[in-house]
Structure 1
């Protein structure tokens, strides 16, 4: 059999689901074809098997994300048809923050959530909706920022000042880390809690001396305000002066528990597309520029994102996007456990939840471990 005919046979097997897409691409390369050529053959739909094979049933997944560019990589996977290739019909829904996303999940309107970390512990602690933490769509420590008025020289100068944040959010937690680093607590400042949607207008109107807000909002404040600067960022947590902290800020991918238990294969496929294929697309030097442009196009068209490409690239390049295998190791080595249990303690100490619980009640590694074997 010629290599051309063997490639078509392999493509038929992939179309029928008898071999994985990855197995098809690996064997195509061994036959002397480029990965691009093999991928084009699959995408073209002109395979012999597709003419007679019954269309595979698609699993519907409604995927919500708290509106921030680095939490939206799955939008590119959806646009490129990668989810459909594995039998998933994914709908992308943007939310202002984690709280309304989980309200929608509790109401049965969302199956998967991409949010900061702190909201998931509040959700689990209150029993609002049973969820699994299944992995991270980004280790984003370096992109957390706190802004202040230009007259404030150091976080140590915040004592007695007034700040703005979203109560119980991951940005609220990050603010607490900064205060802790400089020997302060929330008792040393006055905090005004408001929704993210009000942050920009409030701060540029002169409210507050400092603000801890999301990545979709602080750049707008810097651009629009004449009296705002970056006071502190995540890279400084482990640097002098002050106490050196080791905390990492992991964004969280969660699935509604009953959906995941009923649709294990669909969850694994979703994580494979996101953590393996999409994360690689955004980190590979040969493809990441195109990935950034495609994400920018989606954000402009769907969530009124108005930052230039170079600013989006600067943001995304500071985030680490681990593969499924790397995340399985984070579970195994207890890295997720240590990071997240410190946040559980923070929520308990600040009366955001009423009781503590072990990380294992929420974290479920079996899905990402299965995706790592894909």
Structure 2
């Protein structure tokens, strides 16, 4: 029986799932998180729903990371077996490599896609967790644009942020304690694993490709080693220029095992952040001094731009009054955030009023 990818991460996301339940329970009245201060009703709804969405994104991205790692390993092992066969055949003829099939090349591209997808997914988990910290604690920064790097700068500017956004000293101390909890956990993990993971995600997604290196190695798990960059924030030329030789430019360990380590650390961090956010949420609900949810979390109601792109192909038969089957958990979320069709006129009123205020203050 094939185990669902979600099952491999289920235990680690239990605290995040618990946070989702708490937020939705506090939004049950239909007016957003009832006990928050500092935000108007539409922002209470938007920020609350975004936190719920982040908990769901953590779960789905972790499942995707597990899927990508599993498929990468399966494809890589099969490709490496073919590569060794190719090298042996070519050597018998006095060559190095024999011709490759289109099927081999396509599977190689698929394996690379799962490799990149793995780092994209774990990078997304880290940014999702940062958003949970920001939203659950009331950290004064934009919750939609929160990324893991934002948490690193809190301690240095904490006192200034507390004063600027009129948080109580107790609230600022609570946020600092939460960030310290995460830092203490990370201090006991492999050196720079998180920085390396984020750098590699950014390199794979945003930068020029690094060299793909394959080494025939009988000691490796598949007989072919695929070393990955040691300094992924550097360009290929920069890294080569600063290394004494190629062995300093790459991590000389099993790539699959390194990916397993990264996934394990991200899962452990998910447990820590999720548990800490659950505790912070309960503490804030119980103490009025911690209720302020700064407007900086959602500065303008309409944050994302609206576009006219209409896709391509046959138009789907979706219209007002169409029947849509949805998961009960999605229905619960839409109801809590007042996103059903009947609530649209109220949202239009809120958005128009916010635009008027923004225009008057700009």
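Just so it is clear, none of the values below were taken in a lab; they were calculated from the coordinates. Bear in mind that the values here come from a model prediction, so they are computed numbers and not experimental data. Cβ atoms are built from the backbone, for glycine too; each structure is taken alone.
Of the structures labelled 1, 2, one was used to calculate Cα extents along the principal axes in Å, giving 78, 42, 36. Name it.
Structure of origin is 1.
Can you spot which of 1, 2 the value 2.8 was calculated from, given it is distance in nm of label points 7 Å out along Cα→Cβ at positions 169 and 313?
Details: 1: 2.8; 2: 6.0.
Answer by label: 1.
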The value 18.7, 55 for Rg and Dmax of the Cα atoms in Å, for residues 121-336 alone, derived from one of 1, 2, belongs to structure 1
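Given -20500 as the derived value for helix-only ellipticity at 222 nm (-39500 (n - 2.57) for each DSSP H run of 4 or more, over all residues; to 500), which of the supplied structures 1, 2 does it correspond to? If you can, show how the numbers build up before the last one.
Values: 1: -12000; 2: -20500.
Considering all the candidates, the number was obtained from 2.
Of the structures 1, 2, report the one carrying the highest value of distance in nm of label points 7 Å out along Cα→Cβ at positions 89 and 137.
Working: 1: 2.1; 2: 5.7.
Top value of distance in nm of label points 7 Å out along Cα→Cβ at positions 89 and 137, among 1, 2, belongs to structure 2.
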For relative contact order in percent (Cα under 8 Å, 6 or more apart), which of the structures 1, 2 scores highest?
2
